[in-house]
Structure I
Amino acid sequence: MKNQITSALSDFFFEYETPRQVLVRNRRVGVVCRLIQLGVLVYIIGWVFIYEKGYQSTDTAVSSVFTKMKGVGYTNNSGGERVWDVADYVFPSQGDSSFVVMTNYIMTEGQSMGTCPELPGKHNCNTDADCEGGSFKRTGNGEMTGVCVNRTKTCEVLAWCPVEDDRDVPDPPLLLSAENYTLFIKNSVTFPAFGVSRSNLVEDVDSNYISSCLYHPLSAPLCPIFKLGDIIKLSGLNFQTVAKGGAIGIVVDWTCNFDVHVKHCKPEYTFHGLYGSKEGSSVGYNFRFARHYMEDKIQKRTLLKVFGIRFDIIVQSLARKFDIIPTLTAIGSGVGIFGVATVVCDLVLLYLLPKREFYKNMKFKYTDTQVQVRPSKMSLRTDSHASPSPPQGHCFRH
């Protein structure tokens, strides 16, 4: 027993098993095999390593965006001259990565809390019975008091009075001068896996350059100052059309290869028209904004219905760097794919060629399992008439 265990362990540790191989001289099968192997090699080198960069590990950035608008607008609406600066036409004013620049507006000044008639078409009525007191309508401006105003034939409401009249939208937009406003974008990114931090104010961008540059995709692709008219044009929209309300996406793309010096890691800017004014049930983009104040101890407000362009600054990133682990993984998977050629060629040889039976005999070794049968103890006889036992070493096939 001990010798058997020792022999088994010796065979396990000191012997090597290799599969049996058969060399087949067949031109058609050989060409098929080499073509498949060539295709696999092209896939591994061209797609996995060159295009997909399978020898590198990847990381995405943690990003922060700060914005600042500059520019002054002028309007002369109904004889009222007004100059608009950044504090007036940017919402919100904290320098977020998503903000709205006002291009048109409807202003309702001197509103105070009280009772007044609704606009025609909102809550039309003929008698007080048509105005249910204490009720609201979704399109209304306040709570109905139960009174029908004969002068306007509309229900009286408790609201900020006088109510806003937004039926006549200024056309063309009042602040077309917004086309000349400028936007400054400051973006910082960090790639934690590689310990690299970058800013869109790269080595070539200093204070002197910023004071005089204006972004252009060819002549000044790294300038962080953008003219709104250029942004709209590069996004494929018309400024006068989108001034009725729309949305623009500004994409800051950080695609970096850290196998070279980090100074080559620079941002690229692209612009996309996400929403523009088109014919439909809801045209443009707008919202309401109120400025409250006190006058003669009465709280009042100026209501603005703002039409504008929404800007969304989106940062996308992908950094790569050589790593031995994905490299070995890509090589190992490629070597495994080479086995496809063997499988295909075996299928051709075993099932398609005329001499497939000959190939099967050469590839596979067939053996028969034989069982040695020993006589049963019950059949043993000790007398002289017992039948002789089969010679030792003979096998009987069932």
Structure II
Amino acid sequence: MILALKAGLDDPLRLRRAESTRRVLSLTLNPDREVDRIHGNGINTIDIEVVEGRYMLSGGADGVIVIYDLENYSGKLHYTCKSVCTVGRSNRYVHKFSVETVQWYPYDTGMFVSSSFDKTMKVWDTETLKPAEVFEFEGNVYSHHLSPIARKHSLIAVGTKDPKIHLCDLKSGSRIQVLQGHRAEILSVRWSPRYEHILATASADSKVKVWDVRRASGCLFSLDQHNGDKSKAASEAVNTAHNGRVNGLCFTGDGLYLLTTGTDDRMRLWNSATGENTLVNYGKVSNGNRKKLQFAVSRGCGPEFVFVPCESSVAVYAVHTGELVSTLRGHYNNVDCCELHPDYQELYTGGKDCNILAWIPVLRSPDVEDEPKSANQAAGAPSSVNQAFQDAWSSDED
């Protein structure tokens, strides 16, 4: 395979996709990598910046925000990802209550944004650890999100206890727009990674709405788990995405599909352009979280995988078939958030046990043949995932 690549017979994208898939399928808790234990209460949210892939943010139920350096400069196999700086309880600008969401500014590491149950969202200067801007709201803030691709706007979507979605402009420092249509608190908001004006919102009213923020006429559509079949929806509310609170949203890397999670213990995959429920069956996905659930989707793999906190473990599913590929166990209490490293297919998870755990791909043994099937079978993937893995090497692709 390597010889074929060197000779120009294989597309390098195929190697990258196959290796990314192998790494995701071989994730295991790494005993040689630890993350500083700073939080005195549960960890609600983490985020890794995409500019260098070096720094990670965390926010906890104690109101504390921590920045970690993920790089290993010790020269030793065993090392700890150290805390670089902390917005702790002694900081005059610290959030008074639980931090629900943290996110790096997508284009440089000089700024990040946090939101909290103290009814504020703060835009921080990383150098000074002081807020450059503070947005205040009437209710608890459950979620916020900055678009990872936007060039024509600098909007932050914010979900609060108020059923309205607030759009805040980073440039002007003001709230410029409100989206109305939900009937309960907004638990999660997410911009499309494909179209910068498309926004998805999830609410405790069991609904998921998709918006084009340039339009003043309301949402584009509400997701309907029954795809318009009124006979199936007879005993339930019309146009509900779940039969419970919808607390998780995540687009696939290409933005073509949207995954949602709800307190009905279900996860669903939707066509983000049409709103159609693809009817992929993931089985029971335990979810008792009444706030936002942060889960993650792999990128650059064939097939794609989703990592979902399920009580004290993380379940790994094949996105388009619904197969449970593996279960990652290591936390002592419920897991509330997980984040994939943008470059290395490493997974970081945070939970109510106050720990952040690092899940790292197992290195391939030198005596194992360089065949994707061997690596995949060693990871214990189901047969159809094995087949999809082989498809990543199909000469007809790319």
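Coordinate-derived values only; no laboratory data. Everything quoted here is computed from the prediction, not taken from an experiment. Cβ atoms are built from the backbone, for glycine too; each structure is taken alone.
Points worth noting:
- Looking at volume of the Cα convex hull per residue in Å³, for residues 93-220 alone over structures I, II, structure I comes out largest.
- P(r) over Cα pairs in 10 Å bins from 0, in percent derived as 5, 23, 32, 26, 11, 3, 0 - corresponding label from I, II: II
- Value 15, calculated as relative contact order in percent (Cα under 8 Å, 6 or more apart), assigned to which of I, II: II
- Distance in nm of label points 7 Å out along Cα→Cβ at positions 165 and 325 derived as 2.9 - corresponding label from I, II: II
- Winner on distance in nm of label points 7 Å out along Cα→Cβ at positions 269 and 341 once structures I, II are ranked, highest first: I
- With distance in nm of label points 7 Å out along Cα→Cβ at positions 149 and 357 derived as 10.5, matching label from I, II: I
- helix-only ellipticity at 222 nm (-39500 (n - 2.57) for each DSSP H run of 4 or more, over all residues; to 500) from the coordinates reads -6000; which among I, II: I
- Structure from which 79, 34, 31 was derived, Cα extents along the principal axes in Å, for residues 133-316 alone, options I, II: I
- Each of the structures I, II was assessed by FRET efficiency 1/(1 + (r/R0)^6) of positions 21 and 173 (r between Cβ atoms, R0 = 41 Å, to 0.05); the largest value belongs to II.
- Computed 3.3 for distance in nm of label points 7 Å out along Cα→Cβ at positions 13 and 181 - originating structure among I, II: II
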